[in-house]
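Read through the structures below before going on.
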Structure I
């Protein structure tokens, strides 16, 4: 395999794992529900997307034809993650979830 492709795949996997780790830490450490939503919807989505892109680049470079399965997963992920976060935030607002800076 081409060293440039290997470097690109390695970089995307490392970048994706870093974003996934940061999103997971944000989910565990942020103070309230509304700020915790940003971990999985922003950083983790970008991390999983980078890893799926790395997989697509790898299989496109090593097998004949273009690998579209991972691109379909990325499109589905980038469409559904913001919608689900929006619905979760609306449900929390409807249930009157308290923010961390409000008195309990």
Structure II
């Protein structure tokens, strides 16, 4: 048995959709809103709320542009987001006993 305290997990990341977004962006570097919506199987409104929360704490960088007159928003992890996600994964490994 370890002395790990599950309360050390980052509460911002520890939400199913936010965790999925962080993992997807760690893997793919940059994804559009539509790609994140498709991968997380979330609604526009629900995904927007979770993305905004991650952006507010500085875990995401957001790029808005127009492509053929259509707005496109893309997301990527900020350096703070990469550090936070790496720490989260390490804490989970510690919790699972795989330090």
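Things worth noting here:
- Top of I, II by Cα Rg over 2.2 N^0.38 Å, largest first: I
- Label whose coordinates, when FRET efficiency 1/(1 + (r/R0)^6) of positions 30 and 70 (r between Cβ atoms, R0 = 25 Å, to 0.05) is calculated, return 0.25 (choices I, II): I
- For 34 (relative contact order in percent (Cα under 8 Å, 6 or more apart), calculated) the corresponding structure among I, II: II
- Comparison of I, II by distance in nm of label points 7 Å out along Cα→Cβ at positions 46 and 78 - largest value held by: II
- Test item: helix-only ellipticity at 222 nm (-39500 (n - 2.57) for each DSSP H run of 4 or more, over all residues; to 500) calculated as -24500, pick one of I, II: I
Just so you know, all these numbers are worked out from the coordinates, no wet-lab data involved. Everything quoted here is computed from the prediction, not taken from an experiment. Cβ atoms are built from the backbone, for glycine too; each structure is taken alone.
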